[in-house]
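Undergrad: Take a look at the structures listed below.
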Structure 1
Amino acid sequence: MGYKSLLILEKILMALPSGMRKSFFTLLGFVGYIASKKYRNVVRANLNYAFDNSMSEQEIKKITKYSFKNLMYNFLHLMEIRHMSPWQLEKKVSVKNREIIEKIHQENRAIIYVASHYCSWELGGISLGYFLEPVAAVYKKMKNQEYEEWLLDARSHFGNTNLEKTNVIKPLIKLIKQHKASGILIDTNINPREGIMINFMGKPLRQTSSPAYLARKFGAAIVPVSIRTDDEEHYELIVHEEIPVEKTEDEKADILKATQLQADWLTKLITNEPKFWFWLHKRWKNDKPEIYKN
């Protein structure tokens with residue numbers, strides 16, 4: 001879809017009642033599920049690998065359908081966020097465990113929020129910036145610059161800023177020294193040189209060590225956040241307990257331990273409600289490429 005066509009579609013959809021917009025994106029998710037055998041197979045490969053082939057065909061089909069729909073809902077939320085007022089956001093999202101953030105603020109420490117592609121991650125990101133504090137979110141540069149501008153405009157609508165991933169460590173250090181918040185996704189496939197080996201879903205995998213490295217060196221707090229819903233109308237932003245980061249004489253061991261704890265948190269989150277995670281992504285592409293060959 002061309003950028004101008006996207007803007008025209010956005011204008012038309014935003015003129016419709018919210019229920020009609022949601023139905024339109026639900027339909028797109030279903031069409032995507034029917035049309036894309038390739039990504040149905042990606043979901044299947046991920047689920048079978050992550051759950052050791054223990055998941056039933058019925059459950060795989062159910063999660064696969066939801067994965068396509070949920071991706072479309074994230075796109076819907078981006079579109080709506082660009083036109084959303086504060087009271088509309090407050091009506092849609094509530095916050096759980098806000099006191100965890102308040103305690104860290106009282107200690108005058110910067111926070112590194114770690115998150116994942118779970119449920120409505122786009123809505124979760126802007127809710128974090130609105131309800132808790134403005135966040136500088138790290139993102140990967142896109143090939144389509146016009147769409148990237150549209151995307152980043154939505155993500156910054158309620159006060160967040162965006163940091164492109166390339167050479168991002170120095171800007172993150174500057175933010176931490178200023179006691180400002182940053183946000184890092186920990187569930188994206190990364191270059192082998194960029195991460196360290198941990199166990200995720202019981203499987204060896206590379207994960208970014210940046211949150212642990214920065215927290216250990218500069219005394220920042222690592223706080224996991226997630227978002228979930230029961231009815232796909234009202235969402236709950238959940239603040240989880242701070243991930244402890246030790247500072248012993250063994251820097252590598254400290255960073256590995258804190259990174260593993262982040263992976264453990266995400267593993268538990270996904271295991272409890274697997275349908276919400278972004279199974280369409282080839283998370284094990286670099287470390288276990290053979291699972292996607294068939």
Structure 2
Amino acid sequence: MTKENSKILISAAGGKVGQHVLAQLAAKNIPARAGVHSEDKASALRKTGAGAVVLDFENPASISAAFKGIEKLFLVTPGSPEQRRFEENLLAEAKKVGVKRIVKLSGKIDEADTVGFSVWNREAEKRIKESGIPYTILRGNFFMQNLFGSAAQIKQGVFTAGPAAKRIALIDTRDMAATVVAALTEEGHAGKVYDLNGPELLDGYAQAAAFSKVLGRTVKYLDVSAEAFIGQLKTFGLPPWLVDAFGAAVSSPEIPGDQSSATIEHILHRKPGTLEQFVKDHRAAFEVSL
């Protein structure tokens with residue numbers, strides 16, 4: 001499998017979803033070109049037989065080389081104030097080379113938010129729809145893999161991500177990737193915007209219970225207010241725009257459409273994975289080393 005016969009470009013192949021899209025396409029013997037942000041990552045992927053290129057969202061020459069011969073694009077850019085500029089650069093090249101399909105990784109949108117991820121996602125979706133290129137937009141819920149960021153806390157038996165009462169239909173990025181693959185390779189998804197959820201609507205205590213059950217020890221969820229959680233984020237030295245973005249996400253109520261996984265079940269012809277299964281599959285990341 002080489003980049004020369006690849007017709008699909010993955011714009012962030014080292015990301016939480018992109019890495020699984022690359023692997024799942026390879027399992028189907030469908031070549032894809034992996035766009036990554038460093039030559040070291042590209043070289044490592046090439047050693048596995050994957051076609052990989054350095055894709056710098058700000059470098060026209062890098063973008064042009066990555067898009068050569070490409071017909072389909074899995075578009076992922078980091079949620080940040082730079083997202084608009086990055087995506088405009090990629091969309092311009094996609095139109096130039098005649099890309100025939102774009103699958104865009106988006107996220108849940110709270111129309112009440114005036115800062116952060118909802119705003120960036122709204123703007124990104126608008127640009128995709130105005131591009132003239134056939135598209136599928138996938139609005140993923142909170143990724144289970146984001147819980148790797150709480151692994152150190154979970155090992156100590158207590159973790160938090162804000163108010164315990166907020167319920168979220170967490171989704172495994174492996175299931176997100178399977179939906180991306182379907183949208184890239186199957187017919188019937190053009191012009192669609194899919195809200196994708198995991199199979200369970202879990203509050204903080206239910207999340208902790210899943211960890212406790214699998215790990216065989218007590219893991220508790222620490223209930224803290226949104227204000228207190230945002231205050232903690234500020235102590236981590238994060239840029240203000242990122243604190244604001246996380247703050248808006250934590251403060252948002254449950255978003256309509258969060259409760260059902262029917263859409264992803266219809267696309268994949270199966271139920272998405274549960275949090276308990278995710279913890280089983282990645283148990284080593286949350287185990288206490290002896």
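Undergrad: For the read-out log10 I(q)/I(0) by the Debye sum over Cα atoms at q = 0.08, 0.13, 0.16, 0.17 Å⁻¹, a value of -0.35, -0.95, -1.36, -1.47 was computed from one structure; give its label from 1, 2.
TA: Source structure: 2.
Undergrad: Can you spot which of 1, 2 the value 17 was calculated from, given it is relative contact order in percent (Cα under 8 Å, 6 or more apart)?
TA: Considering all the candidates, the number was obtained from 2.
Undergrad: Comparing structures 1, 2 by mean count of other Cβ atoms within 10 Å over residues 49-56, which one has the largest value?
TA: Between 1, 2, the highest calculated value is found for 2.
Undergrad: Which structure, out of 1, 2, was mean count of other Cβ atoms within 10 Å over residues 185-192 calculated from, if the result is 16.8?
TA: 1
Undergrad: While we're looking at this one, here's another question. For Cα Rg over 2.2 N^0.38 Å, for residues 145-232 alone, find whichever of 1, 2 sits highest and give me its label.
TA: The structure with the largest value is 2.
Undergrad: With helix-only ellipticity at 222 nm (-39500 (n - 2.57) for each DSSP H run of 4 or more, over all residues; to 500) derived from the coordinates and found to be -12500, which of 1, 2 does the value describe?
TA: Comparing all candidates, it corresponds to 2.
None of the figures in this text is laboratory data; all of them are computed from the coordinates on show. Predicted model, so just to flag it, every value in this text is computed and none were measured. Cβ atoms are built from the backbone, for glycine too; each structure is taken alone.
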